[in-house]
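Where a number appears in this text, it was derived from the coordinates with a stated rule and is not lab data. Because the structure is a prediction, the values reported are computed rather than measured. Cβ atoms are built from the backbone, for glycine too; each structure is taken alone.
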Structure P
Amino acid sequence: MIPNKEYITIGDNERLIETFLKEVILSPRMTMLHWSEITNQTPNLKIGYPGQHLASLILGMQGTGTGARGDDIADGTEVKSCSRVDQVDKCNNCKSNVLRIQSKCPLCGSSNIKRNNDSKWLIGIRNEKELDLYLNKIPRMLFIISDYPYFEKNDFSIIRFSAYEIWNQSPRAKKFRTLLIDYYQNIYLAHIEKNPNQTPAPKNFWPYSYQFYLCNPIKVFECTISNANTTVPKLHIDYYVEPNEDRNKLESEVMPFSILNKDEIKILASNGFDFDSLKLNGVSEKEREILPLRDTSIPVTQETIYQRRSLTKCKHLVEFVRITFLNRSIIFIVKFN
């Protein structure tokens, strides 16, 4: 878990990170927010390739110029990015899409909006070679996420960028390795055997989930942007680990006690861990060593049959929607008055 200094060629990192975020993320986002008010189209700018640029600046290492078909970073680090900023929300009354910048549904006028916060990292493993790549070849995973730190308070004026490392061959990553093996052997292959013509969805790695904390992610970067929806956003780098720092000496993220279920609490209690201390301070890396991985969810195929929804207001609108789930089709007839 010691970065290879041979590949660290980018310096002055914090200044470059701040400049990059302002020029490539914040400025274009403000332009898209302006046009979104006119067009009613999502202002969401995909973070995939910008995430790789940001990864190079955080790690101090250049990429290899291969896009998605080679090493993301010169030392072999794999970069995964996801964004929960400017997700499209849903009206609880008429089920129409609602943009994050909208306080009411544009179709029915309801303020009863379901705000979505469910973007996640995707890890695709489609054969033994790709599994071997993650287990034995890729030295480090860098997971980047942009989100709202005060989402639960419906405060979308502050945006946070965070980056976490998992070193694939480290003993601290043993449960991450187990997750990948379990996905490939028990989900991917099992699904292919039953449905050889359908491609299973990739492994969903959920930020801030029980599985996430069990994999001992190490935070290496975090910044917050206040006044994010104005023309004068303010960016502050709250935490940054220098590219050449030994990660063995860094603590991984503490798991919130609230994530645990009753069985997991019993496991900790039966091993002598203090309940009040865990509730107050969270579950450390050492304490969660004895916790098991939870059962993985049923895979959902990527194949769907989609029909565009019209937002035209008319007296009687009938829409046919067909959904394919695990090789079964369901047809809904929806009537709007």
Structure Q
Amino acid sequence: MKNICKYKPDEFNGESGVALIAVLVMLTTVSLLVMSMVAYSQLSSFGIRNDTGVLRSRYVAEGALNRITWLLAADSNQYNTSDLLNFDYSEYEEERFIADGRPRELDYYGVKVKYRIENGMGGISIDNGVRSAVNNLTRTRAANEEDLSEAITIFNNRYTDYTDSNDMIAQDGMEEEEYQELEEDVKLPRNSRLQFREELWFIPDGIKFFPPDRNGRLSWINPLYMQSSNNRNRRSNQKPDLFQANYALLTNYANLSHENAMETLHTIKKYKNSAEPFILADELDALLVGTLRNYFSTTNSGCYRITIENAAGDASSSARMDATFFNPGISNDSGITYYDWLIY
């Protein structure tokens, strides 16, 4: 009998090729899945490491703040420096802690913490109402701009409606119905005294008269009610701080010319950033110094704002901290009242 089943080598070549392609596709898919898992694992690890670093920097910032607080108290107890405009760092071998806004660095258990000390009462007080503050900040421009003068009147009326206890609406003012038209379910106005200075931004046009600083904060308005309590360490200070003055304050509030305002800003910036600090008053014209003293505070108010700008010690992400308080003294056992205490 003849064998009619003969092997043909090329009979199944097409099917073998399909199987090979399927295997290659499967291997590629598995490789992609493995690579994705590795990449996801690395990203997750990076995210956790970043969050852990920020959390750690918060603890470092709090610890550094406590140390800086007592360094300030010890400095004030030993030297009681008053006039900052004529302060001379070269007279001291040890580090001094004054509210001049210069960038500083503190070694906190091996972590280089960057911070600044500024006058905590360096802004304008609105404890007795906002009208005086608005008028002072805009008086030069408002005298020459009719539209601005009208805007000031409207804002003052809206501030009155926001803080008074009645529902009577002033001319161009705003009560509950008007606020609800801007945003549904809003619980405004307060109809009582402001609890936070940032409430000025709830009032339309408030942010135009009181713009935020570079950190998004309303730092050139003093925290509320800090003058209302008697304390032996507190000094009356209703003037804005010279070391924190901006162009608008110098020109609209102090009525300086453009040239004098720019000279003042340039000199203050140079003073803060100079590796070799100098006496600020010596770098300014004597007549200009007299004008600045009339409008701005150049003395130690006994109130400080500490800004922790970096508590990570390297290029990694760091929490920032702002705290405002009066000098607690070196023998204080009653705690510290903070008018600002923010981590962001």
Value 4.1 of distance in nm of label points 7 Å out along Cα→Cβ at positions 102 and 254 was derived from the coordinates of, among P, Q, structure P
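From which structure (P, Q) was relative contact order in percent (Cα under 8 Å, 6 or more apart) calculated, if the value obtained is 14? Display every interim value, and only then the final one.
Working: P: 14; Q: 26.
Of the options listed, only P reproduces it.
The value 5.1 for mean projected area of the Cα convex hull in nm², for residues 158-205 alone was derived from one model only; which of P, Q is it?
Details: P: 5.1; Q: 3.2.
It traces back to P.
One of P, Q was used to compute mean projected area of the Cα convex hull in nm², and the answer was 34.1. Which one was it? Don't skip to the end; give the middle numbers.
On the way: P: 19.8; Q: 34.1.
It was calculated from structure Q.
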Matching -13500 (helix-only ellipticity at 222 nm (-39500 (n - 2.57) for each DSSP H run of 4 or more, over all residues; to 500), computed) against labels P, Q points to structure Q
